[in-house]
1. Quick check on the output: 3, 13, 18, 18, 12, 10, 8, 5, 4, 4, 3, 1, 0 is P(r) over Cα pairs in 5 Å bins from 0, in percent, for residues 205-292 alone, derived from one of P, Q. Which one produced it?
2. Thinking only about FRET efficiency 1/(1 + (r/R0)^6) of positions 181 and 357 (r between Cβ atoms, R0 = 30 Å, to 0.05), which of P, Q has the largest value?
3. Here helix-only ellipticity at 222 nm (-39500 (n - 2.57) for each DSSP H run of 4 or more, over all residues; to 500) has been calculated and equals -14000, so which of P, Q was it run on?
4. Looking at structures P, Q, which one was distance in nm of label points 7 Å out along Cα→Cβ at positions 309 and 389 calculated from, given that it came out as 4.2?
5. If distance in nm of label points 7 Å out along Cα→Cβ at positions 117 and 301 computes to 3.8, which of P, Q did it come from?
6. One of P, Q was used to compute P(r) over Cα pairs in 10 Å bins from 0, in percent, for residues 101-260 alone, and the answer was 10, 34, 35, 15, 6, 1. Which one was it?
7. Just checking, which of P, Q has the largest value of relative contact order in percent (Cα under 8 Å, 6 or more apart)?
8. Hey, Kirkwood radius over Cα pairs in Å derived from one of P, Q reads 26.0; which structure?
Structure P
Amino acid sequence: MTTEPGFINAEVWPEGSLEVLSQFEVDQLKSSGAGGVYPLLRRCMLAVLHADSRSDDARELLETYRDFEIGFIQQDRGLKVSLRHAPAEAFVDGRMIRGTRELLFAVLRDIVFTRNEIIDDPRFDLKTSESINKAVFHIVRNARLLEIPAEVYLVDCWVGHAISRDEYDYSKKVGYELGLRGLNVCTGCGPGAMKGPMKGATIGHAKQRISGGRYVGITEPGIIAAESPNPIVNSLAIMPDMEKRLEAFVRLGHGIIVFPGGVGTAEDILYLLGVLMHPENTQQPLPVIMTGPKSAEPYFRQIDEFVAATLGDAVRQRYRIVIDDPTEVARQMHAGLQDVREFRKQHGDAYYFNWRLQIDHKFQQPFVATHQAMSELDIEDDLPAHELAANLRRVFSGIVSGNVREDTALMIEREGPFTINGSRRIMTMLDRLLAGFVAQRRMKISSGEYHPCYEIK
């Protein structure tokens with residue numbers, strides 16, 4: 001191992017998984033050309049090694065560590081990974097932090113498995129809902145996220161990372177109350193409030209002498225550099241795209257708590273409500289609570305008014321809003337999970353994976369934000385509620401992409417902002433909602449003025 005200020009060169013043995021790779025897989029990982037996964041692997045591994053950063057600028061990270069390289073050494077005893085110009089904060093006294101090493105090789109595991117066993121495998125036709133369902137199951141099973149025998153205790157905590165200190169502290173208090181009730185936490189694995197519930201839950205678990213608490217992180221390659229896994233995550237899965245990431249959340253989680261965030265959180269809410277509004281999901285219990293401190297109340301009231309005005313007032317039956325009361329949030333969630341348990345028990349459903357939940361194909365198709373794709377989204381008053389929810393989610397997805405993804409940000413710099421078209425009524429409400437996010441500084445964590453990546457017609 002060699003060092004220089006801020007950087008380390010080292011060789012690392014796997015921790016947790018994927019000790020052995022075939023020569024074909026190694027060659028594939030090394031390749032930076034068509035069909036190779038080296039650029040993707042490099043970006044994701046760098047994000048894990050730099051997980052303590054507070055920056056959400058992916059381009060800044062890649063520029064700072066532009067000389068970072070990874071290599072693979074095949075030995076009879078298994079695989080060793082070489083790192084050149086790696087972030088020094090991933091090491092203590094010359095040895096990589098164990099949790100970091102586990103997450104590093106989780107990245108390698110998921111990228112290799114997804115490419116070879118899912119994307120390139122003819123068994124999976126990712127153009128059909130059934131095949132996508134199976135693909136999501138196989139990826140999370142390979143990532144060891146399924147616990148058998150399972151209990152109903154995994155709570156998804158959804159939030160953006162552009163939050164205030166007050167909101168972060170609140171998310172930690174909610175996590176603490178969840179931990180006291182023996183509940184485990186799943187988040188997008190990033191910083192900010194994605195870390196808050198996990199941090200609180202660790203204290204709650206410790207007080208109850210609960211060992212082996214689960215702190216599950218689910219991410220995807222496009223945003224991992226901006227939302228690097230926080231150090232509390234002890235189970236990580238990298239899904240191929242945002243849509244499969246969201247599906248993994250709703251099929252693994254037994255209840256969902258939505259904390260204040262920004263446009264990304266609004267995207268998650270539209271996805272969730274669109275799924276729950278499917279006619280075959282009307283009897284499906286899935287407790288959903290939107291919560292935050294008093295300062296976050298305007299954020300949730302804006303979203304509540306927007307979804308009710310666009311999707312219909314009936315959508316309000318699928319969620320509750322609880323403001324500034326962490327104990328009540330945990331009580332309501334714990335009670336709601338009992339309903340989930342009874343429903344699955346009565347129907348013979350698995351506790352560890354919600355197969356019964358129907359997810360429309362429109363919510364499973366990956367959406368690539370381009371100027372043409374954004375301008376062609378159908379956002380009209382006469383659309384069925386679930387179709388409108390799907391298209392509004394894509395609007396928010398495109399804005400998130402423009403805010404945090406390096407390739408999308410570069411495209412916008414070249415070609416200008418996205419154009420969003422639709423009915424005058426919905427566009428007016430959308431403009432008001434997004435302006436509120438900007439005014440509350442909910443678009444980016446970084447300081448400075450926000451420059452919209454979109455314009456509304």
Structure Q
Amino acid sequence: MNPLHVIILAAGEGTRMNSALPKVLHPVGGQPMLAHVLDRADDLAPAAIHVVVNPDRPEVQEVRPGSLSAPLHWVPQTERLGTGHAVMQAMPGIPEDADVLVLYGDTPLLDGAVLAALREAHTSALTLLTMELPDPTGYGRIVRDLAGGVARIVEERDADQATRAIGEVNTGIVLAGAARLRGWLDQLNTDNSQGEYYLTDIVSLAHGDGITLGSVVAGDASRLEGANDRVQLAALEARYRRLEAERLMLAGATVRDPQRLDVRGRVETGRDVILDVNVVLEGEVSLGEGVTVGPGCVIRDCELAPGTRVHAHSVLEGVTTRGPCDIGPFARLRPGTDLATGTRIGNFVEAKNAVLGEGSKASHLSYLGDSTIGERVNIGAGTITCNYDGANKHRTVIGDDAFIGSDSQLVAPVTIGEGATIGAGSTISRDAPDGKLTVSRARQTTIKGWKRPVKGG
């Protein structure tokens with residue numbers, strides 16, 4: 001095969017979005033639409049990816065520049081004179097012996113298997129990806145010759161009634177030899193209703209040259225849809241959710257209601273994972289075999305070991321579990337939380353940058369910030385690690401087998417020794433020794449003769 005160069009058209013403003021954000025930056029599945037297309041292009045192992053952008057929109061160039069295997073080139077299009085003109089801008093950076101694949105930055109559901117099939121079918125100078133639609137309104141129609149070959153593409157605004165009745169439409173995705181493509185681009189003109197250089201006109205030029213055009217009909221037209229307004233964007237989001245749910249189910253996960261699973265990142269699941277309703281998975285998420293996530297949970301950038309249970313309405317971000325753990329309900333675990341096997345984090349417990357050893361538990365109503373907690377530690381209800389002095393963060397260290405009584409405040413930096421017991425209601429600002437009971441309380445006093453104030457008294 002010839003080396004592959006991918007051109008992605010991403011310079012459009014998307015005026016119908018009615019947004020200050022460029023169209024290709026609107027998210028689907030928690031990522032800009034352009035990011036999805038870049039990933040699919042990269043899957044083809046191309047020699048380079050060329051993204052045509054509006055130079056007045058530098059924010060577009062911040063999308064996934066460091067996560068691709070292929071070299072990425074940003075190509076400015078100072079004037080937006082049509083799809084043909086956009087492709088022209090990228091051609092100087094493409095060698096004559098290459099194949100050129102043209103994609104669009106607003107098609108986030110693009111199927112990598114279809115692109116691979118298109119490349120496999122590419123045996124002529126020009127191969128098109130088409131699709132059949134029951135309602136082709138808005139799309140350029142595929143007009144075939146008497147032999148069944150593709151003769152030309154007619155945009156709807158330029159089509160007569162008979163042509164508009166055709167159900168096979170242009171996806172805009174083409175694969176062409178670079179040398180031939182460059183010659184056809186040189187022949188484009190603006191003799192059309194929009195006064196633009198249409199990329200689709202290369203089809204009639206190729207047909208006129210006697211080229212037998214190849215074509216591949218996409219099996220699932222919904223994977224090729226773009227978004228020109230917020231209504232279409234919402235439809236893409238719903239379709240993306242369904243596709244991701246199906247992918248996870250085929251990998252062995254149980255999804256209680258595919259319509260109520262929200263995937264906004266790259267998610268991998270082991271067998272027998274259970275995802276209840278209204279779960280949100282964001283960023284890089286790995287769920288090991290048998291992980292259970294209850295209803296209403298948010299899991300963001302987490303790696304959860306096999307057997308971990310996350311109960312209802314918990315929020316986890318940047319969390320790692322090392323073995324089966326029990327979390328929630330209503331737990332909030334922030335970045336840097338690292339839980340060993342058998343750890344229990346209960347309701348209304350918040351942890352941040354906290355490491356908990358095997359068998360340790362904080363069952364309810366505690367804050368564990370910047371803490372290193374040993375094995376088999378019991379954290380009583382209402383315990384707070386006071387990690388912030390107003391300027392700097394400090395760490396709390398709790399040794400193995402320690403017992404922290406309810407409503408204790410551990411004022412960092414402080415170390416609680418192995419086997420130490422902290423009496424309930426204590427404020428600990430100095431290290432507590434191993435194996436001892438440490439209590440810090442005011443003496444209980446009853447004031448004789450005291451009377452509670454009354455209103456108006």
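Bear in mind these aren't lab numbers, they're just calculated from the coordinates by the rules spelled out. All of these numbers come straight from a predicted model, not from anything done at the bench. Cβ atoms are built from the backbone, for glycine too; each structure is taken alone.
1. Values: P: 3, 10, 18, 24, 21, 13, 8, 3, 0; Q: 3, 13, 18, 18, 12, 10, 8, 5, 4, 4, 3, 1, 0.
It was calculated from structure Q.
2. P
3. P
4. Q
5. The value was obtained from structure Q.
6. Answer by label: Q.
7. P
8. Considering all the candidates, the number was obtained from Q.
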